[in-house]
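The following blocks contain the structures, represented as structure tokens.
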Structure 1
Amino acid sequence: MRGHILVIAEKPKAAEKIALALGVPKKYRKYNVPYWVLNNGNKIVVASAAGHLFGLAPKSSGFPVFEYDWRPLYEVDRDSSHTKKFIALLSSLSKDAKLYVNACDYDIEGSVIGFMIIKNFGDLKRAKRMVFHALTPQELRKAWRNLRSLDWEMIEAGLARHELDWLWGINVSRALMRAYKAASKKNRSLSAGRVQSPTLNEVVKKEIEIGTFVPLPYFLVTLKADGFTLEPTLKFNTKDEASVWSGTCKGKVIKVVENEEKYNPPHPFNLPDLQMEAARLYGFSPAKTQSIAEDLYLDAYISYPRTNSQKYPKDLDYEDILKHLMTSQYSGLVKALRKETKGIYKPNNGPKDDPAHPAIYPTGKVPKSLDRDHMRVYDLIIRRFMATLASPSKYLVKKVTIEVKNKQFRIIGKKRIWMGWTLYYPYSAPEEKPFPPYKEGDNVLVKCSLKTQYTKPPERFTKAKIVKWMEKVGIGTEATRARIVETLFKRGYLKVVHNKVYATDLGMGVALVLSTYFPEIVSVELTRKFEEEMQKIRMGKKKRKEVVDEAKNVLKMLMEKYKPHLKEVGQKLAQALGDIEPESKCKLCHREARENGLCYLHFEAYKNILEAYSMWKARLGISFKDYLRKLSKMKEAGIYVRDIASGWENVFESRESINKEQ
């Protein structure tokens, strides 16, 4: 094997595709791991990692811990024993290599995976980087002809992310576990993380907001004419104001406008957009969508999916992709696209970009067989791709303005006159609405209906919306967000009921402890600050050591602030887990009583009930007793509000408390 070139892929499937693209390889096995050998003027050996093969481990068992080193992953993680054979193979094949090529995925994770292998078994001075966006033969050959120097900024940013996440996770997790053990005398795995903890805190804040929500009454007036609903509906705080609009009113058409409106095609998919669409249409979790997209990438059906870009590469050969899709079920759509564009393809690229990878696009390779869920994601990507190249859709829109009681309302009709991009991607097409038959000057009989309505609680998160929130506030990455969300479920901090996310007692207990004693840990601002620092490393504007040292200093300060509260934290965690009874229990649940004999959740609900009553009384003229009775049965009211409302007399032990509040 002396003098060969060693090409290191991230996974075996990718390694095989690289080998096949570079020549006619022979497949071998060693330690029961496949690798490929070929000769195209040079002897080339293509082998694979299995994702990360090295991980961080502490140099001591103390707390806090700031000294660590990189070790083989099977020594660090008991669930990673399979990596031992990959390490043995790569160590063996690295001997006597004249050149090492990192052909792992071109992102910070892939850069770190390849770097650690070459650093430990090879020679970084004789190393190159292979950069590709899809596992197609032509893309891989192009990347092979254009090998680059190692991407040091990406490597350094990736190492920094691992170190920061590890430092945060091990220190805060150990802080929680030590406190818990001191209080309960039990061992339990409790985790916290640099991105995980702010995310948990946000979901818990939403949980508390929903659980302590008191709906407020209001009066809604809907106006209709000949079956058409006039916009806007009217919202009033008092019944007297609303009653003016009850019954039948006379209206007059004062303006009718008909015009053509265009709706531009959607932007190309990045991973967050694909995750949101798969969740909206099929109920897929972000992790499931990401896993399916990665499978499609490894089979060379799509380009690299872990991207934030909404822009296709400038040299993408659209016609070549469409030519290959002509042999698939999409041939009819391809013909329609060629006809309407006349073979001139101008994608509606979006504003978001990614320095490593373009937006997701199909390679043109047609799947022979995919299961239902993989086919659904593939279908979304194919259709979105064609839609981005298509023309705007066109609608004839009729807007009728009707004046009722000196106030103007509108009815809008909408008819599609040109499908454009909606032919290919109908899932977000503007809705058609029937045309109102009115002309200017017509008199219209308008029926007004009045209903008492109640405000709704905040909408619960779904897994996809948590990921979207993380993207919006700038924490985590396209590659890590879905995994972090799944970790919160594996830890028992969150659960899903009917596709909606709920925080568990454990999750609420951990979030409360962190927000009370480690407010910086759950701070989006601090987390985002370090995300920005890592981006500066990636751009070559900052050194890894500088960022990691700053993180260590922040953590040292936090640990010093935390140590005096170890006993309190442990008690609160043990109480949240039901391992110890609080000295004073809430009158309505198992939690610790804070004020008025109530836990923090029930006391918050109690305050909200008292605060909202004045509005209920003013709007409905309702007694406090009837108010409580109604709240106790309202589905819009939070669970802790219903507890208080239904148990008021027991909680406050006498009816006098009711009378005092009226």
Structure 2
Amino acid sequence: MTEPAQRAAELRELLATYSYEYHVLDNPSVDDAVYDSLYGELKTLEANHPELITPDSPTQRVGGKLLGGFKKVTHRVRMMSLNDVFDRTEVQAWAGRMDKLLSGRAHEFFADIKMDGLACALIYQDGVFIQAITRGDSFVGEDVTANVRTIKNVPLTLRDSKDYKSFLRGRTEIRGEIVMLKKDFGALNRKRLEAGEPAFANPRNLAAGTIRQIDPGLVAERPLSFRAYDLLRDDPAEVPTCMFTYEALTALGISRNPQASVFTTVGDVMNFVDEWDQKRHTLPFNTDGLVIKLNDRALYAELGMVGKQPRGAVAYKYAAEQATTVVKDIVLSIGRTGAATPVAVFDPVVVAGTTVQHASLHNADEIERKDIRIGDTVIIFKAGDIIPQVLEVITKLRPKDAKPWNMADELARQYPELDFERPDGEVVWRVLGATGPMLLKKAVAHYASKGALDIDTLGEKNVEALVDAGLVNDPADIYTVTTADLLKLDRFAPVSAQKLVDAIQANKTPELPRFIYGLGIRHVGTQTAIDLAEAFASMEALQDATLEQLENVEGIGKVVAESITAYFADEDNRALMAKFKQLGVEPTFATRAQGPLAGQVYVITGSLEMGSRGEAADQLRARGATVKDAVTKDTTALIAGVKPGGSKVTKANKLGIPVVDETALIRLLA
């Protein structure tokens, strides 16, 4: 009878072979059921003999949750971006510049289809997978090793191949894209819809969001794939050409695109470009173009860099899909630096597979240049098949009453309480007298305030210390702060540092209304946040709400709806929402209980002996009442404490609204 150790080794080797055939060669020799059966046997064997478990066993892909988030890692070699080109003329010009620099030396071109995923580097030491690092800012990425281990086509050990044995010694870095294939994305969405859950928007965002989840178990449940495009060694001479790289990748058991080819002329390259422009929708993954580079890596290195991009490669971008829609409104978003950005609000339309209902118009000059007006029919496209933009206006369909849009007038209308300036030589209007750090401190302090998330000990002074130290660059960053970070600051001792970190981490599942209010969306007070939570029940639904849906919420008019739309149309704010989610912040929502005060509306003014107005409002809401900031004809009563606001009392008297004192409030809460 075979010994358990020998059987386990044989099973691991055979499962690795089957995985290679399935994921790399796309030519499985056995049915999935055979793999699953052998995998089950190995799992049972290892459960009975834990001493036989090895790090590269296929059963060891899923680890425990990541405590403390993702660590920053500096890339040994920068993960560079490429210059974009869009037509044959630009490709020819690029090739011509290289010819001059290479002094007429003959060279080949290498071309591969560009995948729309998350760039990532896999590190192998002596053939064993030890680390995965995201691209990040190209210099510094994040360690996502535990999550990448769960991707089934990432080998935990490189395949032994006689022609590439040197890559099994020392450090081998393999770069590529983490993607979700179209078929897997479709199957996942079908399951979600059947379960009554909302469908995911697109594979690229889902892949990127999944790989930054703190729970590898969740990552393992989603069908991600890795496709390589580069291989780095300490000695560059070991990897002479790009095509050699791809041949080595296949031999080592790494998936890569089989379409990659070598060409001798720009004409041949462009034939390849044209071929895949027609056929790209048949690919298993989404793409927006191709990568074209010198095949000879020594010549590539010799050409060096120009600015931030290499001279020896370009990214050819296909024309983005386009669609037409109507500009329903142009709203203004104020960013964290005080910059005002105009945002077009559209009738929802599907472009490149996703629904688009707003797009940044960048600045006043851009609006004037394209002459974009409310009511215009416009052509929109997705830059890089990702970011929606307005291409041009179809002026023949312009309404007769459409007026030119004026930035200064709209700033005054939409933000009457603020003053703006446009500094000389700049295209951006900014809040007068505001600085980025000042606005950031206010935003973080508001997020942590008693009316919002009520984070104990995160008051203004501590917020200032965190921002000034560079530990917090947006409200979500508070969840990345550690006790070690705080102990470097003069304000904190071990006990106070731990207390603050514990208080922050305890607020990762805030009540949805408090979270919405904490975002600091203009015109969204406590009651409006409650109304929004009741109407949409989740942040995802609120983010994707149309202007009409927002205006249909009781108590929300055009001005408030515009403000909410502008907030979630801002790319920085959408990135912030994604960051909260990646850090494990999940707002919770429970429908408001129907209490004895249901249907009644109160306004509180003046100070109360029983506590703060906010606490009194919370108690009223807990009994089913609505508490608003302003007196209207729908107000049940105005509760007036000590030194009440004269304007509120005057308006209540004018409308015939009862004005009651704190004693009446106490009776209501009894």
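What follows draws every value from the coordinates through simple rules; no lab data is involved. Every value quoted in this text rests on a predicted model; they were computed, and no experiment measured them. Cβ atoms are built from the backbone, for glycine too; each structure is taken alone.
Values computed for the structure shown
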{"read-out": "Answer label among 1, 2 for the case where helix-only ellipticity at 222 nm (-39500 (n - 2.57) for each DSSP H run of 4 or more, over all residues; to 500), calculated from the coordinates, equals -14000", "value": "1"}
{"read-out": "Structure (1, 2) behind the derived value 0.8 of distance in nm of label points 7 Å out along Cα→Cβ at positions 50 and 74", "value": "1"}
{"read-out": "Given 3.4 for distance in nm of label points 7 Å out along Cα→Cβ at positions 274 and 378, calculated: source structure among 1, 2", "value": "2"}
{"read-out": "Given 91, 69, 35 for Cα extents along the principal axes in Å, for residues 34-417 alone, calculated: source structure among 1, 2", "value": "1"}
{"read-out": "log10 I(q)/I(0) by the Debye sum over Cα atoms at q = 0.10, 0.12 Å⁻¹, for residues 394-617 alone derived as -0.57, -0.81 - corresponding label from 1, 2", "value": "2"}
{"read-out": "Given 0.95 for FRET efficiency 1/(1 + (r/R0)^6) of positions 162 and 538 (r between Cβ atoms, R0 = 25 Å, to 0.05), calculated: source structure among 1, 2", "value": "1"}
{"read-out": "Which of 1, 2 yields 10 [relative contact order in percent (Cα under 8 Å, 6 or more apart), calculated]", "value": "2"}
{"read-out": "Highest-scoring label, criterion being Rg/Rh (Cα atoms, Kirkwood Rh), among 1, 2", "value": "1"}
{"read-out": "Read-out FRET efficiency 1/(1 + (r/R0)^6) of positions 58 and 250 (r between Cβ atoms, R0 = 35 Å, to 0.05), computed value 0.00, structure in 1, 2", "value": "1"}
{"read-out": "Which entry (1, 2) yields the derived value 67 for percent of Cα pairs over 18 Å apart, for residues 178-313 alone", "value": "2"}
